[in-house]
Structure P
Amino acid sequence: MKENLGLRVLALVIAIVLWAYVRVTTNPAGREVLAQITLTLPLERQGNAPNLIPYEYSAETVDVTLEGESRVVKQLREGLVRAYVDLNGMTAGSHWPEVKVLYPPEVRLVDQEPRSVNVKISPLLAKEVPVEVKVGGTAADGMSTGEVSVDPDRVKIQGPEALVNEVARVRGRILLDGQSRTFTADVTGLTPVSENGTPVSGNNYQVRVAPKRVAATVPIESKGTLMGVPVALENARVAIREGYRYSMRADPSVVTIRVAKNLEPPTVIKTEAVDFGSPTTVVEQEVALLPP
């Protein structure tokens, strides 16, 4: 009995010691409990180099974890904590500057991601390139589009040399919606593209285009001339039965076709071959027409 009592007292003493240790560790001398917070901050840029443009970054934001007393951490916000890279002294090319974090002295930095970023820097360049306007949609029935003319037909682009050198032309688009006559429309949203038509841009810099608007004239033309052509029955056959006379006629006897420009129109439209045998009554049969 005394042994059991001794064990119980020992267990109680150990439990009290452990509890006191945990309390002192998490809240020593009655101080506030420490807390952590993770903020996602926009990556800022400081400094620049004359006539050079940073046009691509491997990251746009930085995740920062800070630790401090709970009352201090709760007051942290984006304006009190900043992440930036210093671009001073950098030359054209690819660089990996350190990401620096500014934060109040009452907290400490536990972690940040990323710790450095890749920055691509290029000289400024300008040049002229042609304008290409693509036509989508459909014109009115029986109508087609001619060659589009653009005014101005060349524009100036400006941006990082590495991007501008890739640009072969700028491209715009017009969408048809049943137009039946030639029209002119303003085209905006001109996109710099490479020789194979791929859009050219950096993830942090868009190549500038001036002017931003051009006028495109889209000719709407007839696909051809409509004309009536008689149907020829020379491919229809009838075996003459003794005592009968036969005559054949087509209904309709004239069909309307569209003749493309610069093509000679046909004089007749023939039917497919058909054999009526030796009928003794009136016979009607649908027959397909052959393309001219």
Structure Q
Amino acid sequence: MWRLKVADGGNDPYIYSTNNFVGRQIWEFDPDYGTPEERAEVGDGEEITYETATAAVRRGAHFFSALQASDGHWPAENAGPLYFLPPLVMCLYITGHLDTVFPGECRKEILRYLYCHQNEDGGWGLHIEGHSTMFCTTLSYICMRILGEGRDGGRDNACARGRKWILDRGGVTSIPSWGKTWLSIFGLFDWSGSNPMPPEFGSSLLVFLCIQEDLYYPHPLIQDLMWDSLYICTEPLLTRWPLNKLRQKALEVTMKHIHYEDENSRYITLASVEKALCMLACWVEDPNGDYFKKHLVLGFVEPSFV
């Protein structure tokens, strides 16, 4: 008989897991599993004929057709990651369109979504099943405050618990660069605390080949000094004539790339990851322009709180 075997790792040196094999399983055939009567019952199962196969296919087709929308597509939510929704709320607040896009009932559901996925320790994970991180805890806390929750408000003191989680870990200074960017945009973090990502330097996917070593091995002091010196000495020069002309040209090229990404993805962007940043960039370029209006009318195609 076939049976489900839940993984435990055993003593195999070539099998390892970061979560004690939780959620891992395989199907394994064991000829001696079960009682003789059970094995006989499995062996004497219903014969698969053309008629039974046809009936099974039809039942499957009826099931999926019942889930199909009127226009022919199958609806699904884009849930899981907890860094989609808060930046969108922050962007709409900055641009002054929060009340239009998210009226009262929408705000209630956004808050409900955040309450339901708050961890027991008061923080929020990178995704709904993840352990608490500074990135998503900070963004979720700001999102709740924007939506009207008081300093200690929220269901089960959600804001107070989230703030305590942040303060117990030294504050937001340990938030990743993406979080620092949003905090700086929002005026809650000085831009000098964010490592610059100058548009003058092109990016290549090859830079990610070194990410594992860069993340898991600490930087030596000399490397930190070199990067800090480059930041301190180079950034001021790029804001002054004549190098500021290069900065302006680089920003123009960057906006062309943003518009290309928007048009190519029908203003959905890459799985909505950079949706809010692209929308905000278009608003800065022209608050009344067509690029921003196309972002605004579309919003998040698959809101994470639905």
Structure R
Amino acid sequence: NPMDIKKGIDKAVENVEKELEKLARPIKDDFEKIKQVATLSANGDEELGTMIAEAFEAATIDGVVEVKESKSDKTFSSITDGYEFVNGLESPAFVTNPEKLTAEYENCLILLYGGKIEKVVDILPAINRAAQMNLPLLIIANGYDGEVITTLAKNKIKNGFRIAAVKSPSYGENRMNMLDDLAVVTGGSVFAEEKGFTIQQALSETEDGEVLFNPKYFGGAANVIISRDKTTIIEGFSAKENIENRIEELKKQVDEMSEEFDDKLVKDRIAKLKGKACVIYVGGATEVEVKEKL
């Protein structure tokens, strides 16, 4: 039974992760130790090892560090705003990078949905609009019916749709709060019945009489990288001022809170909104050299 095999593999992975955590020696923010480990991992390249250590120092503990192939022979890094949360691809069919088992898109539209998507038709106007704009689409929703994921995956494989689906972060009331944070980071809107805002309300008529999803309700990001268990949004399409205002709002909430648990949840959200992303672009004289460094 394939499902039993998958459950067995997942359980084995969980056990291995626990054992590795016991054996691991945390290096936290020790620059020299990070540099040593990074240099070893980069096939002895001390320059790249130093750059990786500097990246972790710049991104801080709540930030993100990603490594990509450079389009030249030079290796360099770039620091931007970054937001990361636990929850990854809903199906391996969404993978675009088989080596890393990740879905990676540039200039990606983001649809935020504060509910369970029961049928593809519920979000079809947004999917069609993204396809019409010839841009990839990341869907972040509270949940999905199995048929929805199957249909999206088939469209990706058979029709070449650049699409991926993940579950929204957190749980309970905090889940909607974090979707609102994501809306600020990406410059989008959250569709949710409890907000009284549905996909149908985002439709507008063009001069030709065609009824289309209004793209102003999409969020977006310069880069999105989604693995099996996490989603990274780099350089969301939002004004920095909006994020700073959101952080100030949350700081005021913390000052007014009495419950330690709620206080921690809000502080975690602030840390995520402050997060930085450092992308290291690895170059080399040949493809083999680049692969060795990666």
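For which of P, Q, R does helix-only ellipticity at 222 nm (-39500 (n - 2.57) for each DSSP H run of 4 or more, over all residues; to 500), calculated from the coordinates, equal -15500?
Details: P: -3500; Q: -15500; R: -13500.
It was calculated from structure Q.
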Exercise for the section: Output the label of whichever structure in P, Q, R has the greatest value of distance in nm of label points 7 Å out along Cα→Cβ at positions 136 and 272. Expected result: P
Completion exercise
Working back from 13 (relative contact order in percent (Cα under 8 Å, 6 or more apart), computed), options P, Q, R, answer is structure P
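Rule-based calculations on the coordinates, nothing more; no lab input. All figures in this text were calculated on a predicted structure; none of them were measured in a lab. Cβ atoms are built from the backbone, for glycine too; each structure is taken alone.
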